[in-house]
Structure formats: C-alpha cells, structure tokens
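Next up, some structures in structure tokens.
Coordinate-derived values only; no laboratory data. The shown structure was predicted, so the numbers you read here are calculated from the model rather than taken from an experiment. Cβ atoms are built from the backbone, for glycine too; each structure is taken alone.
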Structure 1
Amino acid sequence: MNGIPSISIAVLTEQQNDVELINSTLRGAGHFAHCHWVNSQKQFAETMAAERVELIILNCDAYPQSIRQVVKEKDYYNPEVPIIALRDEVNEVAMHDAMRGGAVDLVSVGMKKRLTAVITRELRALRAERALNSTIMSASSYKQQVRNLMQASNAAIALVQEGIVVEANSSWLKLFKLAKLDEIAGMPLMDSFDAEHQAALKGALIATIQDKWQPHEKLSVKPSIGAGDAETLELQFAKIDYDGAPCVQICIVPPDKAAAEPTKLVHDALQRDPTSLFFHRAEFLERLGKRLKKKPKSGLHVLAYVRIDNFGALRDKVGHIDSEELIAQFSEIVRKRMHPRDLAGRFEGTSLLVLLERGSARDGQVWGQQLVKQVQQRTFDVDNKSTPMTCTVAVCGMSDIFNSLESFVAATIEAYRLGKEAGGNMSVLSEVADKDTKQREFDAIWVKHLRSALMDNRFRLAQLPIAGLRSDSIQMFDLLVRMVDEQGNSVLPSEFLPAAERSNMMKNIDRWMIKSAMEFCEEHEADRVFVRLSRQSVLDASTAPWMEQEFEKFGFDCSRLVAQIPEKDAAKHIKQTQALVAGLRRIGVGFALEHYGIDQKRFQILDLLKPDYIKIDGELMHSLMTDSEMQGSVARIVEAARTRNVKTIAERVENANAMAVLFQLGLDFMQGHYVHEPEVVLEDLDSGEYQSLAELQATS
C-alpha cells in the first residue's frame, strides 16, 4: 500500500457497519489500516491501553459518550491522537461545536469522499510527525552536545526568518530584558534595534541569505530604548536551513557560539499545518489571543477570514488527495501578501484566519481585494491538471464591542457568510462595529427620553383582554406598557423597549408594571393579569423578594398575577428562571411562558419549569389557518400541555377564521385584535399612594 505502514485506528460506534465503512474508505484511498471496533467506554480504555492507536473516529450519533468525554479519556493515554467526528447530518454550527469539543473535524457519514480527504489529511500529518520524531531521535546525542555548549556560552543567539524572530536563547532574552520567548517570537527583529541602524541590519540579513556576508564580519548596531545594557552591540550573521527555508542565525559576540538547538526547530514545525505551513488551529488561536491583548503601536488589529470558493467542485476536478496541493499553493499566495507582523493559521477545512496590523479596517478590506484579484488571475496546476480558482475574504476591525475572541471571530465569519451569499470572489468588510456605534448613539438619545419619562411619570398601562375559547368564567388581561412623549403622543413599546433593554433600564420598568398591575386589579376587579418580566429581572435575584415585599405592603392577592417570560429567555437562563419561578410560586404568583414555538420535539422546558400557562407564538398565526403541518404541530403542543395540566393561550388572533382553527385544535384562551384592541388605562397615576418610575429607580 504505497509503502505506508499499517495505521491503527479506533472506531467508536455501536454499529459494526461503521467499521466496515472506514475500512473500505481507507482501502479506496490507498491506506492499509487495522480498525479496532469500540462500542463502550470500558472497551475504549482497554483498546487505548493495549494498542498503539494513532487515529480515533467517533460516530457521535452512535456512541454513548460525547466528544469532550472521549477527548478527556483519550488524553490520559495519548494526548496527540487526533479525533475525527462523524454524524448523520453536518452543518457549519455542528462542525464548529465538534471542533470546539476537541475533534479535528466533523464529517457526514454519507460523504465518503470528504471522509477520505479528511482521513488522508490527518494521516499525512501523522506521517510528517513520524518523520520529525525520527529526526529528533537520530539527533538526540547532538542535541545534548548543543545544550552543553549553550549552557557554557554566554553568547546571545536568535534565528530570524524573513525579518521575523522565530527562536532566541536565554542569553538573548536576558540581554533584551525579556521574561520568555513568547514576548519576541513572531515579532520583527527591527523592533529590537534603533531606527537609524535598521537599514544596515536589513541589508546584512539580505546579504546573508544571498551568501554575500562574510562569516567573520560584524555589524555594530544600537539596541532600541530599554533593550540591552551596551551602547552598541556586535552582531555576527550565518545562513542556516530552517523548516526547509533559508534562515539567518544572529549571534552577539563573544564569538564562541553554538548552533540553534534542533529540538526547538522541530517543535516549531509541529506547531504548523503541513499543507499550508501556517500555524495549526490551536496554536494560532493561542498566539492570536496573546497578540490581541497588546494594541499595535499605530493603527489597529484587523482579522481576515479567507476561504477558497466552491472547493468541493475543485476537489472533484483534481481529486480528493491532490486537492490539498491546491490549498498549499493558495496558502503560498496568502503568505506572500502578509507583512512581517501579520499572523496566520489554518482555522477549519479550507479556511484561513489572518491577523493583520493596518491603519484601518478599510485597509484590511483593500488587502483582501488585492488577494482576491491575484488569486482570480492565476491558474493552479496539480500534476497534469490545471484549474482557475477564486476566494472570498471577510475582514473585521478589532473594537471594544467584542468582549471575547469568540465574538470577534464570529463577526468576521458572519461577514464572510454575507460575501458568500452575494456570490463570493470578493472582499467584504464587517459592519458590526459601525452598526454598534450607530446603535449606541441611537440608544444614548433614547436614554435621555426614558430618564425624562421616569422623572415626569409619563408611562401608561394598556390592557389586552384574554378571552376563553372554552369558557369566559374569569376575567383575564395581558398588561402592556406605553410611554407618552413630551408632546403628549403615545410611544409604542417597539420603539423604546429595545433601547431600555440595552441600557439596563428594564428592571425599573418591570417594577413599575407590577405596581401598576396591582392598582389595575383593584380598580377593574380583574381576576387575573399577565405581566411580562424582562431578562434583567430574571437575572436579578432580588426580583421575587421585592415582589413579595410589595404584595405584603399593599395586601395584594398574589393569585391574581401571572408573571410571563419569553421561552427563549427562560431556556437560555434556565437556572435563574427556575429560581425566580420557585420564589413566585411560594407566594402564590402564577407563571407563563410566552412566544412558545412549535419546534419542540421534546417538552423538557415544560417539565423543568412547570408553567401554569403557555402562549403559542403569535408569529405562527399568519399561516396556521392554511398550513396543515403547522396545525398538527400546534395540536401536539396542546396535547402535551393538557397532559401536564398547563393552559394554552394563542397570541395575535386577528380574525374569526383563526379563532375557529384554534378552537378545533383545543386551545383554552386567545388574545389579539380579534378579541379587543389594546386599551390604555391608568391615564392619571398621580395619587399619593402611587410611586413613579423615578422613585422606583431611586430605591432599587
């Protein structure tokens, strides 16, 4: 089999057919492998202990443990073994989650061609690692000699490739007052020396690479401020081979110096993807995080997401195995367009991430445009096959709005998605930062209006009756908030509530609503009122105690109030919602989930929160009358609610036809314009017993 030794693979699945699939896939790709079928955690431990497993293939749909659990157990035996995950269906989100869990890739079970390519890629990396390990073993005695020489020498030594420092010994670090190698690795050599000597230093580097520098020549230079104690430093240069490319070894006299330690060179090679020669994903992300912590001396960091367009068609044209050569040639074009301070890594599949340092995000977009143009103008040759190729580049400037590396990367990938949907072959600039700036300016205006309304008590309560489809024995109302501007005009919630949410003012509005609801019940003899609570109130542990205190103060019958929370907020903050609901139930307040969707294959949230009511999302009402499939979904929700003794309410019922369908489906209640238009009440709340929003804000 092409002279390749047998590869030992553990196939984690409860289905023996998966093992046969892997075997046939490997045979078709020209690989000879011994597959170990593992169908339990105990068998996995026995296999890892007894066999020299070099690759793990995990069927996530047919194995009891998650990727993270398998990674944890695998690391106990051999942390270097890669895991390829399989699923019946794969999308970008699932691929992202699998790789975050520790898999090197996620492949659809039905995509044998892609499975072949991924396995081939990982085996190729494995062979490269084997070759490097062989080099390490053969050079072990020499490495010890190098260590002894470097320990005995006080010479400062650094390796520089294309102007970038890739290695430095402890004497170099000490001379330039650096704590560890990470502070200089990947940085331009010029940063360590005075500007007036940088031209000469650059010339010496070029002359050394071109074999024009005499071995015993010395260059006198001054270090930059804060680097080195000597007024001038004497540098000697030598050309060596580093990672298959020419590299300059710089030594600061005394001249007795040792060659760079081979193990460090090999270590750097292991940090890089063998196809693109950029950093592996994990190594790149670690370096990216460190680099982003330090702002550039000028300009800003710009992240570029670079991906080949329609790679599947290109792969079919040149073949699965040779398709990696396309990535290698493409990566070389990207590398030639990078500045010395730029950082790149292979992110996932055919995509690259490049951290640029540019004057502005627009400069990053221009960089992408130039790359797109250069790729489009070139023909890519693999053996006797030629093909054109295009790419799409998305760039995003670093901004304070990104509170994590994940959000920064996600914004960049979202810009790529827009470029791809527009046809690809373009450079796209993310507008997230610009939109956020505009939104902040917009919110700042609304905050002024909201604070003014708080001080002037210009909030009003609106009621929306809830009608019974089975019986009208009780009077129920959904309570809404309205704001009145300084001219006396009503402002809809959709205009001011989003700004209030983003500006952390919703908790005060919620408390105003609760106090208004108590007064509404007293004045209108309502049996039950629904008051929605915002995410801020859900996350605030003082919400339930505050409500209990207010109800006791006014002697309010808590059973007349139902607190409602959107299903998405409740699901996202399930623990906080459970705590709040428990506190409300203890004092007798009801609980409702609103905007309940139909994509509930299971009803765990109903069992976890045990609501008294669920409100079927009003967005469904537009097509419910004619969509039989949706009617079936709603009917299943109604049945699930009935078995749990939960009452159902339909939102946004607009006409008699909708009411008739809801009646047939068995819902208990409905609300909307068909029942009654929202009616503003409590126009004058200036009684002595009533607190304004401003007073609530002052006491909260």
Structure 2
Amino acid sequence: MHYPQMFSPLDLGFTQLKNRVVMGSMHTGLEEVDRSGERIAAFYGARAAGGVGLIVTGGISPNREGGTGIPAPKGSFGRFDEASLPLHRNLTQTVHRHGSKILLQILHTGRYSFAPDLVAPSAIKAPISPHTPRELSAQDIERTIEDFANCAERARRAGYDGVEIMGSEGYLINQFIAPRTNQRTDDWGGTFRNRIRFPLEILKQVRARTGEEFILMYRISMIDLVEGGSSWPEIVELARLSEEAGVNILNSGIGWHEARVPTIAQAVPRRAWTWVTKELKSQVSIPVVACNRFNMPDQIETSLADGEADLVSMARPFLADPEFVNKAEVATPERINTCIACNQACLDHVYAMKTCSCLVNPRACHETIFATTQAEVTKTIAVVGSGPAGLSFASEAAARGHKVTLFEAENHLGGQLNLARNIPGKDEFDETIRYFSNLLESVGVEVRLGERFSGADTAAEFDAIVLATGTSPRLPDIEGINHKSVCSYVEAITGKKPVGRRVAIIGAGGIGFDMAEFLLESQPGCDTELEEFLKKWGIDSHWASDEAGQKSGLAARPMPPSPKRQVFLLQRSREKFGRTLGKTTGWIHKAEMMLGGVKMLGGVTYEKIDDEGLHISVEGEAQILNVDNIVICAGQNPLNELAGLLTPAGIEVHLIGGAKEAGELDAKRAISEGLKLAEKIGLHTTAGQQE
C-alpha cells in the first residue's frame, strides 16, 4: 500500500476507524438554510463515499445562547432540537452506508457570538465581536453543562457515533480555561483547577449520559497564541485529566480566533503545528489528532510515520476534493484537487453569512445544485485561454460529453495562475495547475499549447466558442506613464523589467498587496523552513519543551527577515487599506506590510512621473517619491476582442472569467463561471448568441 500509516485502522476498543483521516469540523452555512436535510446529507455523504474514516460536523450549539448569532429556523439542521432529529438521522444513515463514522461537534461560542445576548465567564468583550457578553451566573454554568450533556444524548439518539466537545479556538470552554477571559473569583475561576472545572464537568457528564461505547473527542487548545492564555504544563494537565474523564481522542486546536498569528492560511507552512501535537502525544495514552495545513497524502503519511500524531484532521481539503482519501488509496495523488488555503469561498463566505463553497471546487456544499449530468445536445467547442475559467469550463464540458479543444497561446497551462503562483505563499496554485492538467487528459480535452486561436476561419470548425482570454493590465492616465521606470505588475512578476530597491506601487487592491509581498520577498512559502515562519510571527518554538511553561506560546517579539526592498503602497482612496481583501486573510496581508516596513499612503493624487521619481500630492501637500521603479496595479482591461469578430459571423460565443468582467484577478469567480456555463451549454441551442 502506498500510504500504509494513513490506511491503518484505529481500534478504540468498542469500535474501529477504517483509516487515520478525520474530516474536521467546519461551519458551512447549510446548517441554517437546509430545511430538508438533503443538501447536508449530500455534502457529508460525498465525503464519506470519498473514503474518509471519521467525519465531524459543523458546530452545533447546546443551547440558544451558544449560537453564532446567525438565526437557525426551527426544524433546520442547525437548530438541534427534537424537531430536527429526522434530518440528523438521515445524515448519519447516509454516512454509515459508506462505512464512515460521524461525530456531532458541540460548540458554544461564548463571547464570540454575534448575537446581542451573548454570555461568557466574565463580561469581557472580544475584539472580534460587536457586543459585550453577560457574565454567566453559577446557576447558568450548571445549566450550560447540562445542556452539553443533553445535546450529546440527543446526538446518540440521532445515530451519531459520538460527539466532539469544542474546547479550543477561544470559544466558551477555552474562555473558562484562560485567565485572559476568566476573571471570576468563585469556584469556576481563579486557580487553574477551578478554571478547568467547566470543561471537565462537561466531559464527565457527557460520558455518563452517553455510555462507554460512544466516541468522545475533546478539541483541546494546544497553543493559544494570545496573551493571558494557558501555559504548556497546564495544557498537559488538562489533557491528562480529560483522558481520566472518559475522552477517547484528543483533537488539536491551534490559536484563538483573535490571535494575531496566522494558523491556517496560505502564509502558514504545511504541517506547521505538528511539533506541538507531537509533544502532547507523548504525555497521554489516548490517540491525538494533528490538524492545520495538511493538504496532500504524503504530509499525512509523514506525520503519522514520524509519531507526530495518531490521526490527521483536514477540513478545507475535503471541500476541494471529496474523493481525497479514495485517490490516495489507489495511489493517484496527482488527481487530487488540492486545497490552496485561500479561505475565499469557505471561511470568508461563512463570515459574510453566505453558504460555504470552495474556490477550486464550486460544487462544495452545492452537490444537489451542480450535479454532473450529460448534456442534452453535445457540441464541438473551442475554449480559448487556459486560465482558471478556461480550465474549469473545458474539463466540466468534456465530462458532460462535449468534444472540447483548448487553445493556449503560451507553451504552458494556467494563464494568470502562473502570475499568482509567484507571489510568496501562493505557490499552492502549482497544485491547481497540476490538478487541471491531469483532469483535462482524463476527460479527453484536446489541448493545443503554443497555438493562438486564429478567429473566424478556425471558428467554423466548432459549434461554440468560449473565450476565457483573461485580462491585460490597465495603465492610468498619469503624465509620464511611459517613463522607463514604470512597469506593469505582469512585467514585474515575470521579470521582463528588473525592479530596483526602492519601489512605489500604484493601486492598493488585492494585486497591489500581492505585488508588495512579492517585492518584499519576506513571507515564507509552503516549503520554507518552519523556524523562519515561527520567528517572523513571534512564536516560541521551544515553548512546549520549556519546563517554565511561558504562557500562550508567544515569543517576546516577532523577528521578521529584513525586507529586500523599500516599498511604498499608494491608493487614491482615503478609506482604510485592504478593505477589499478577504475577511479572514486581509489582516494577515496588512500585518505583512507592517512587518516588511511598507509605507502606505492614502488619499494620493498622482501628478507625474519623471527622472526625479513619482510626483504626488497627499492631502494637498506635494512630495516626490525618489524611487527606482513604479509598478502599476491599477486594474485590468478585458481581452475579448475576438468576440467582436466572431459574433457578427453568427457564431455562438460565450465570455467567462476576466474576458467577461475585468475586476480584480478573481480565480473564485472564474472557476465558478466555468462550471456554470458547462452545466448550461448544450441544454438548448444558442447559435449567434454572445454571453
């Protein structure tokens, strides 16, 4: 077997997991919108059919106070009451039909709720919540413990194989444990033993209520990464006491949501936190789960073989590819649609109260909406351009039975993904290009590299033309814009124009931030040494082996590497920098700017460019930036001239991706548009129509 550790069963005594892969908990938004339970069942059922051994649902609150603040209608999956039991039974039965096991995660958000009536151990407002919580009374605490036990017992009746008690990431249980958020002076606060009384009572009562043959997993915060968090000796003691309380598996939680250290985004090296898991594994006798920034089978196998964990949990990679485990089992990892840790369609959607999906797999959480079916009318289709939109459409259309030819003027696939992959931390796009390259071959797409689509003469060979030709950089109207010091972001990234040590970037959207990181060359990529990442973000790499047990895992200060260049990031707007960046990753990009010493200027008027540099005025005050180069990141123009030639000839033409709308470089929209057009084309004839 190619991955023997990964596919070794795990015996828990009363039950067995068929492999060592856990689908970790993630909120999808389906919990609130799915009133029938069919979409939830289809989502988890696809992952069970894909071979995962153990699934953990998105967090379900044990009571009304513990919810996220997103209303869950009565009878919906997310409101786990007696009325919703049939929906949950349908889910557990679906998962069990495929030989997987499933746990219900019980999650009380505490002060992280967005509801105005939130509660917490102490009335201390969270920096990520708009409201100050009400302090729980001793009676409230006893009631909440009972609510956890009731929820677990209901999960058993719904057919779940067990529950996961969420005790990390800064949610209610974690809030009781840490002095940062627990300033009580009664029996539930003060000493460490008093502060951990809350989680231990929950674990004991859940075990008592559900019996011995029911999986009890506890997600323990192994490193808080906030001031006022737990010390390593405290974490070890809680882990041992949790085992005594009846826990079967310890899952790892890394960092609080309010921590100013990235834990799961692209900026984080793969397997970045297994050093913490390994330390705890040596302190307990029950299985320990590693998590965060695993996205390929070789990483799982290595961690298991090296004794870093007994199981590995992944969440977002199962959005990207529900067949992840099956593909690993038959030794075809090259066929895996790899999670790129972008957060754009998953966490960012959830925080915007939208249904979760996936940038590289728009079907995620939409399995019943985008079910692959054969086209009613098969067509011969030319796809022009192999960026994310072209790759998505070509593979989907061919899978539906169309005969597809993909034209790419360059000698390699990927389009503007080849630009993005050069940005520090975004080399995960290599995996996306690899995946689509293999997929095109498997579904029979004819790929013509280095061949430019010639227009109307070539179009006569096809029933339809799909233009996925992307965008070109837009040059703003500034005096001296053609000065030798000026280059576009494309020229800078590809090296067509060398860039000096002092650089001004015009435009502070997503591309501007990416360009700044590219020029700084300070952010570790996936394969950078872990020590560099830990130093840069101020993490104590010796924390878990330190007898003194410095609290929280934070070093005295961050120690970022010296930036390669002095960078000025400029925008016309007076609004906050980074307002268009992703909710869950924007703060990381802004922190990168500070760590790299980037000078950010807003409210800028661009006067001219000459040999002296970039002449600007800020709030009416004129100044000259004496820079070697000015990099333009001021938007794009669509490359869709072919449409004007083809449409008058009565040829069916479709525009997708940047060719349709030149906004920010948006792979999420491009891949989604490719899928949606592939689902639509061939349902009816649209000759001569341009979309």
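1, 2: which one has FRET efficiency 1/(1 + (r/R0)^6) of positions 91 and 539 (r between Cβ atoms, R0 = 30 Å, to 0.05), as calculated, at 0.45?
Working: 1: 0.45; 2: 0.20.
Source structure: 1.
Here helix-only ellipticity at 222 nm (-39500 (n - 2.57) for each DSSP H run of 4 or more, over all residues; to 500) was calculated and came to -14000; which of the structures 1, 2 was it taken from? Corresponding structure: 1. Rg and Dmax of the Cα atoms in Å was computed and gave 33.1, 102; which structure, 1, 2, did it come from? It traces back to 1.
The maximum of distance in nm of label points 7 Å out along Cα→Cβ at positions 251 and 555 over structures 1, 2, that is, the highest value, falls on 1. Calculated for structures 1, 2, relative contact order in percent (Cα under 8 Å, 6 or more apart) is largest in 2. Upon calculation of FRET efficiency 1/(1 + (r/R0)^6) of positions 427 and 643 (r between Cβ atoms, R0 = 35 Å, to 0.05) from the atomic coordinates, which of the structures 1, 2 produces 0.05? It must be structure 1, since only it matches.
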